[in-house]
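Values quoted throughout were computed directly from the atomic coordinates according to the rules given, and no laboratory measurement underlies them. Quick caveat: nothing in here was measured; it's all calculated off a predicted structure. Cβ atoms are built from the backbone, for glycine too; each structure is taken alone.
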Structure P
Amino acid sequence: MLNTYPYNGGHLLIVPYKQVVDFNGLTDEEMLDLMKLTRRCQNALTQVMKPDGFNLGVNLGKVAGAGIAEHLHIHVVPRWNGDTNFMPVLASTTVLTEALTELAAKLRAALAL
C-alpha cells in the first residue's frame, strides 16, 4: 500500500494479512511471501519511477518508530540523487511529484505483469 504520509514519492508499506508484532509471528512460508512481495514492489517502483536507490526498513516497537506497533510492515522508499532538500528538514513536509491515485494506478499495472 502507498504510505499516506510518505518520506518520499512512491513510499510503499508491505503489510502481511496476518497481524503480528514482529517476524517471529510469521511462519517461514509467510516470511518468504512477505520478502517476495517486497522484491516485486521494489521492481515495480523501479519500472514506474526509475529511482537511483532504495531505503528498505522495518521499525519494530514504538520506541523504534513504529507508527502501528501492533502490526509488522516493511517500508520501501525509492530514493533519487539529491532528493533531500530544505522542505523535510526545515518545513517538516514532503514534496510529492505525483498524486497518490495516479501513482497507485501505475504501480498496480506494473504489479499485474
Structure Q
Amino acid sequence: MERDNLVLTKSKRFAVRIINLYKYLCDEKKEFILSKQILKSGTSIGANAREASKAQSKKEFIAKMNISLKEAEETCYWLEILEESNIIDTNAFDSIYADANELVAIFTSIVKTSNTNK
C-alpha cells in the first residue's frame, strides 16, 4: 500500500507541491511556459515511482526508478531557472528545492543499490 512506502508518499506530496507551484505561477506570475515544464517533470517523479512499485521484473523496476531520478533532476533544473530569473523568491525556492534534492538522493540510492544487487 502506498501509505506504507516512504518513496511513494514523498513523491506524491512533492507532486502536490508542484501542482500548487504551477497554479501560483499561472495565476500570480502569468508564467505559462516554465510552469508547464515543471508541472510535467515534477508530477512524473511519483507516477514513475508508482509504476516501479508494480514492476514485473527487476529490469523494469530499475528503468522506472531511473526515469524518476531523471525527472527529479529535471525538476531541480526548472526550479533553479525560476529562482535565478526571479520568478520565485529565494524562500519559496529553498523549501521546494530541498524536497526535490531529497528525492534525487533517494532515487540515486535506490538505483545504485538495485544495480548492485542485480
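Things to note:
- Which of P, Q leads on FRET efficiency 1/(1 + (r/R0)^6) of positions 30 and 70 (r between Cβ atoms, R0 = 35 Å, to 0.05), largest value: P
- Which entry (P, Q) yields the derived value 24, 19, 11 for semi-axes √(5λ) of the Cα gyration tensor in Å: P
- Sorting P, Q by distance in nm of label points 7 Å out along Cα→Cβ at positions 14 and 102 from high to low puts P first, with the largest value.
- When relative contact order in percent (Cα under 8 Å, 6 or more apart) is computed for each of P, Q, the one that comes out at 35 is P.
- Among P, Q, structure where helix-only ellipticity at 222 nm (-39500 (n - 2.57) for each DSSP H run of 4 or more, over all residues; to 500) as derived comes to -29000: Q
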